[in-house]
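Listed next: structures, encoded as structure tokens.
No lab work stands behind these numbers, since they all come straight from the coordinates. On a predicted model such as this, the values are computed, not experimentally measured, just so you know. Cβ atoms are built from the backbone, for glycine too; each structure is taken alone.
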Structure P
Amino acid sequence: METLDKARLCLKIIRERKAVDPILFQVTNFTSITDYFIIAGGNSTRQVQAMTRHLQKRTREAGFRPCGIEGEQEGNWVLLDYGDVIVHLFYEPFREMYDLEGLWVEAPRIPLEREE
């Protein structure tokens, strides 16, 4: 699976659990640790945890697993590291506080496909 396809699949999966304002950044020219960042929010820690579990289940079914997961138990900020794609899922107040979008403002945003 191509890296962008993997990122788009991750987006599709978290949207199935009503991710708030998902954003896909191409960070290839800004960092050597990954190619794409996904940042999305949830309206509660339970929603963030549900998105996390759903993402893990569906990506495993698609044939890939995260190299690491941080923050799943708390659900305020969960990071799922898929190597070439890193997914950040935030409880909305923490998303605003950490403002990752502001840190990566120069990275190109990849247009998202419309939800079906």
Structure Q
Amino acid sequence: MTARRRRGFTLIEVLAALAVAVLLIVPIARMIAGTGGAFAGLERSTERRVGMQAAMAAAMTLDPLRGGRRVIGDFTIIVEPYRFERGAALATTGWQLYSITVRSTEGSDDDVMQTVRLGKLQ
């Protein structure tokens, strides 16, 4: 009787190959999921930056500066005189510092931006 050569894989070899494949796939899947989360965070950051730039552009359109509340586009702009220790000296020169707060008009009370601008005393 002659010995025949066996062809193919045994069940043990197939299971070992499957285990190695799973061990390699799990870290790769985690890296892909982490990258997706990073891109989502980047997108949110970009949206906030665009909103901040739009708020700053809206705040810069106020001329002349006067105290009060105005709605420009998607933003509510609140202008108030800025109080500080040298305000009286600045007022004698005809200038006033104003605190400008920009909020979204969508009902959120969160400030989008807050800054101080110099304007002519009214």
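By the measure FRET efficiency 1/(1 + (r/R0)^6) of positions 12 and 100 (r between Cβ atoms, R0 = 35 Å, to 0.05), tell me the structure among P, Q with the highest figure.
On the way: P: 0.95; Q: 0.00.
Comparing P, Q, the top value of FRET efficiency 1/(1 + (r/R0)^6) of positions 12 and 100 (r between Cβ atoms, R0 = 35 Å, to 0.05) belongs to P.
Just checking, which of P, Q has the largest value of distance in nm of label points 7 Å out along Cα→Cβ at positions 36 and 92?
Values: P: 2.6; Q: 6.7.
Biggest value here belongs to Q.
A value of -16500 was derived for helix-only ellipticity at 222 nm (-39500 (n - 2.57) for each DSSP H run of 4 or more, over all residues; to 500); which structure in P, Q was it taken from? Intermediate results must be reported in sequence, preceding the final value.
Details: P: -11000; Q: -16500.
The correct label is Q.
Thinking of P, Q, which structure, once mean projected area of the Cα convex hull in nm² is computed, gives back 6.7?
Numbers: P: 6.7; Q: 14.3.
Among P, Q, the structure yielding 6.7 for mean projected area of the Cα convex hull in nm² is P.
For structures P, Q, calculate relative contact order in percent (Cα under 8 Å, 6 or more apart) and state which one comes out highest. Please report the intermediate quantities before stating the final value.
On the way: P: 29; Q: 18.
Once relative contact order in percent (Cα under 8 Å, 6 or more apart) is worked out for each structure, P has the highest.
For mean count of other Cβ atoms within 10 Å over residues 28-35, the calculated result is 13.2, so let me know which of P, Q that is. Intermediate results must be reported in sequence, preceding the final value.
Working: P: 13.2; Q: 9.9.
Traced to structure P.
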